[in-house]
Structure P
Amino acid sequence: MVIECIDVSYRYEVPGDEWALMGLDLRIDQGEKMTIAGPAGSGKTTLLQLIDALMPPSGGDILYDGVSIHELARRKQLPSVRRRIGVLFQFPEEQFFQETAYDELVFSLRNFFGPEEDIIEQKASAITRGFNLDLDRLRTSSPFSLSSGEKRKLALASALMMDPEILMLDEPTAGLDASGRRELIRIISELKDTTVVIVTHNQEDFIGITDRIVAMAKGRKVFEGTRADLIEGIDLMERFHIKAPLVIQVQRWLRSDGIELDRISWEMEDLVSMLDRTLKHRDPD
């Protein structure tokens, strides 16, 4: 599914509230991984809610495979759109309510398929293998007994049980330790047929896996480009108090000092190795 936001604006119906989004144009293509970055209050989460068709835009339009959200609402087809989109808002484990972790995993799919437990079991087995989750343990454990990283993986796995075409993640690594972040990033990077939209205030975690980056500030889009474009976009982003990943900042500093590397690196360890090789072969004069 391709999603297009055309001059989208949104204002919450609270007296004196400012516009949460203003004049946003954005296209999300099938199969891409997009990062939406920006400080708190920039409109990132509001944008996710609009894309998920939880509320209509105050202005502009959102197209789903070319069909307007207003037309879909008139036809009462928005529920079918929402079924194609999976959303995990920040700290999704706080919304767990099932007795066992397994019941939490299969809750949405069980409601959809009803008693067809063989289908549910097959999908649960396949997904938990890719997530390094012990299915037998999930059957007997409370979801609240899992580690923070396991809870986050369980929440993500439960969203993927419905085979969403688009998966939207709001601060997916928030509150996780380094090991938990690495494991979650690995899982997200291996989602080959699913469009992934990641909302974050910290681009550092996802610079290695994202195709396109959008930066937002005060309800407006202030930057859009590939991750390679970030090197030239640092000044613009800093003007809006949006911090570029350190690995990109370092390469910008190196360029300004006349040190040209063979390619752009997305990982600090790789960058250090490449810089070491470059300096060893550099003309001492």
Structure Q
Amino acid sequence: MSEANSHLDWHLRFLDGVGSEVRQGAAIRKAIGFEPDAIVLGGIDAVRHKDVLKFAQSLGIIVIGWHATELAGGNDDIGLYMNITTDPLDVAEIAALLAIVNSEGKANALIFTDSNYKIATIKSDTMANTIKRCEDCELLEVNDLPLDKVSDLMPKTMESLWDKYDRKITHILAINDLYIDYAIPSLESNRKQRNHVPSNISAGDGSKAAYRRINNGDFQLATVPEPLYLQGWQIIDELNRAFNSLEPSGYSAPVHLVTPDNVDALVSQQASGIYDPQNGYREAYLKIWKPK
């Protein structure tokens, strides 16, 4: 957003909800107090805050979401002009299908999710159903670990899962790279003790750490990244549409799977380490915002 906003004369201010529903609500109310033209929700569940968002809407404040609801598009019932995300169904399905293909149709999968977020539940349900449709695959279990507590809960959770399933685990599917980040010590220990490391796939995020793991062939097979720069520019474009009384675009960026076959471009190019589609979107948006 900051990059896109640098081309416009708009004032941008950031507030941190600290991953807590209570603090997120407080941040939204504080934002309303600034009497802004718009509020952007970054990874905040809009449904859980619909009352305060409807209040913002009643004041004429435009509300845009990024991962604020499960699908791309607007929702007037909760005061949301537009939510921006890749399609979580497609993201989750491609992650689970990779596990099936990688295991030659014999995946024994664990899934990690966070039920505090509807989009995460949709992803984990889709991954689970995709694995279940594979005749010789097995869904071992779905683990619900809050993202803001993963660092504390992951070590003991992984230890329990090794004791329960041992070498039976072939694949770990997670709704975010963060789960794999905090599973690394346990994965390293398990490799030493049992000479076994499951293939790990993230259905979302696309962190620099994940790209390094994929590139090194160590502890992660793939991730499905969000095109963060593109989505930041799209947020600004949706705001521009709203300020001009136009309908939202409804656009959702296509899903992109990062594997050892294509990760090199992300870890070696001018190396921002961020998946950024080279499709000329910046120039296209600038032509809309600042026609010559």
Structure R
Amino acid sequence: MTKVVRLGTPNFDLASRQSGTEFPLDGYDITKVPDETLIELFNTAPLLHDYQGTRIVRLSRTLVLKGGELVRPCEAEIMKLVEAKTSISVPKVHRVLNIKTQDTFFGCHCYFIMDFIEGDIIQDCWEDLSQAQREDVVSQVASIFLALQSAQVPQQPGPVDCQFCKAKGCWFSDIGGGPFRDVTAMEAWFNRKLEICQSFKQAPDTVPLFSFDKLVLTHQDIALRNLILDPKGKVWLIDWGDAGIYPEGFEYAALATRRWTAVLFTDMLFERIPKHPKMEWQLSQIMYALTTGQWID
């Protein structure tokens, strides 16, 4: 198989994206394939994505297997929750296997099988879309944002259905945060980050303490690279590795922080979704404690 390697972007095998490829589990009932076989295929099946500790291989025309040190069962669980609670287009999870909770940095890791979504990564095709197509894509993403914010979910912060998993994402530093037993514990974690920044003169003393009123489903990484445009024009949201139940303004703040990566897309989206400038500003004031000072207790 021919592997495509590009600096700073995911590696992949050309065969994983070619229509004429015969995949190892074409025609098989995935429920009857042993875990051992699947784990072996994780190392030998056509590579669809390999980047920064996450690997996805193509099992069949309709299924992929995702795994790696950063892949956790809570990712599969929130995808199931989103499918059950919303109308958001998300790959269907079929099976989670080989969960490990020992000697793992972020709490646990696993493999899981989900649907392969046919289509184009919007990051790769955005420049080729017409203005009308771009408007349609952004409108669909705005609907995804609003659906996440309005879904009824338990007010337990952090990753879904995993007592061992740390919170990950841009607001939790490279080493993660938690696990959090409740909202009060999460507030205390963020207020400690603020205290660190103020102690090192990296944030003004006038920044108020964090207080979280409402928790919502949050992806934390809505970006063009995580959106697929299928042949029928439907937008799918993928890569739920940082997702969980978090304060209402976190999604907007994450988008604002990464605006520079897709200025036009982000500005078009901001015209269609609620803004949370106070939360964005508060979070921006603790960046020192989330980066350079992340190891300070």
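The table that follows gives values for the structure above.
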read-out	value
Given 21.1 for mean count of other Cβ atoms within 10 Å over residues 83-90, calculated: source structure among P, Q, R	Q
If helix-only ellipticity at 222 nm (-39500 (n - 2.57) for each DSSP H run of 4 or more, over all residues; to 500) is computed and equals -13500, the structure in P, Q, R	Q
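Here, each number is a calculation from the coordinates, and none is a lab measurement. Keep in mind the model is a prediction, meaning the values are calculated, not measured. Cβ atoms are built from the backbone, for glycine too; each structure is taken alone.
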